[in-house]
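Okay, got some structures for you below.
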Structure I
Amino acid sequence: MSAPAKEVPTVDINYWNKKWVDEQIAFHRSDIHELLKSNMDIVCSKENKMKFLFPLCGKTLDMKHMLDKGHEVFGIEGSKVGIEAFLSEHNLTYSITDDGNYKVYRANELPITFYHGDFFLFDRLLPEIDVIWDRGGLVAVNIADREKYRDVLIRLMTPTTKLFVVAMFYDDEEIVGPPMCLTDEQVQQLFAPKCTIKLITALDCTEDFSTRHKKPVKRMEERLHLIQLK
């Protein structure tokens, strides 16, 4: 008799907030993402100051990396724990204001702004965004919610915006997600009607994932896609 299929948890803003409150954040990396570091020539211009958006940003060090390069950063996050942890860990003072359904955190020392609230409801007006770096957002939501998530991303894009999606690919019945498996074909199905999609590179992250999550996996890849409006 085969083992019963594992139940995929319902993933929503409360699910992730509890992860932050309980300090169950194996998804957080203690370094800048390798795919960002190794593809900086594609991600951004070295000469011009650019505006970066990080969906479901948590306290990722990728944001600090772009700040250190002289760029402006915006983050959208459902848990204030992640936002306040980033600000505290980088010794940043900040103000908090209300903007619709969102609390807006603005750092005083560096050009970084966080919107605290539900990503799916995000309707705030942002400056024209040059780059959206989605390292762990699209793979963190329910599969049934991917189209809603995509629609928010597309609303935040202009014809010149570069959207980078890091898709997690695995073939392991022991993993039920999150992160959710996101194949190249699924990326195409989500974005192809309105966007061009180019696979930039793939990174074997089997060992890294197994170490951070304290759970061996058979095979895990992170696949970097560049997506732009047609």
Structure II
Amino acid sequence: MCRNASETIEHFLLQCPRFHSHRVVLHTQLLALNVATCDLPTLLAAAGVHPSRQHTVIHLTCAFLRKTGVSAPSFLQCYKLTQSAFNIEIATPEAAPPVFIDKDDQSSRWLNDISAKNLLEPRSLSEIQEPVCAIGLGVCALLSAVKGDPQQWAFRDIALTGSSLAEVTTASYFSSLPLIPGDAILDRAGIFSTGAPSSIHIVVNAGVVTGQNPQSTLSAVQNMILLANQR
């Protein structure tokens, strides 16, 4: 981790000196697509990019993230929180081996242990058919999913919820947000709804469970478990 900077999304993608060489490659690839802007809206949502090149831009961002790696301590925390309730499998684009960064002694020992048990062999994301659950801003992780020919957003016909405009505009991180979830979903011809700020609001549609905010987490997870048990 960088000692003199906060590990924000902006720092990780645009500023961190550890990934300078990878960032130069990404800039060159974007310029080859006639994409001169390299900011968070461009990298995370292909904002302002011609529709014919949006999927390629998101793919390049994902490739950058695969090369720079996943925080080992953060991954360890998520794994420990969920392993008692779920059988956990790793899935990556094209089943690429996961790369972990920021390893400390604890996470290194843990990764070595589960690697020896073949628990880190990934499946391809395209193979995943299980229910999907996303909460709050986490729904933005669905924005890069495309399918079909011509390619369209994979969730355009599925009703979703996520952080409401009222909730994000009052949050301390609002000024650094690269996009507003509802706007981004509607821009992709999606279906989006929210409840009152801080209220429990979930939407279940076509195997996708989304919750508006942290208050909706328990209800969303319960519905995801119900869906999983039906399969």
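Values quoted throughout were computed directly from the atomic coordinates according to the rules given, and no laboratory measurement underlies them. Since the model is a prediction, treat every value here as computed from it, not as a measurement. Cβ atoms are built from the backbone, for glycine too; each structure is taken alone.
In this comparison of I, II, the computed figure 1.6 for distance in nm of label points 7 Å out along Cα→Cβ at positions 119 and 151 is attributed to I.
When helix-only ellipticity at 222 nm (-39500 (n - 2.57) for each DSSP H run of 4 or more, over all residues; to 500) is computed for each of I, II, the one that comes out at -11000 is II. Can you say which of I, II returns 1.0 when distance in nm of label points 7 Å out along Cα→Cβ at positions 63 and 87 is computed? The structure behind it is I. In this comparison of I, II, the computed figure 4.1 for distance in nm of label points 7 Å out along Cα→Cβ at positions 15 and 207 is attributed to II. If Cα Rg over 2.2 N^0.38 Å is calculated from each of I, II, which structure is the one that comes out at 0.99? Only structure I yields this read-out. In this comparison of I, II, the computed figure 128 for volume of the Cα convex hull per residue in Å³, for residues 39-174 alone is attributed to I.
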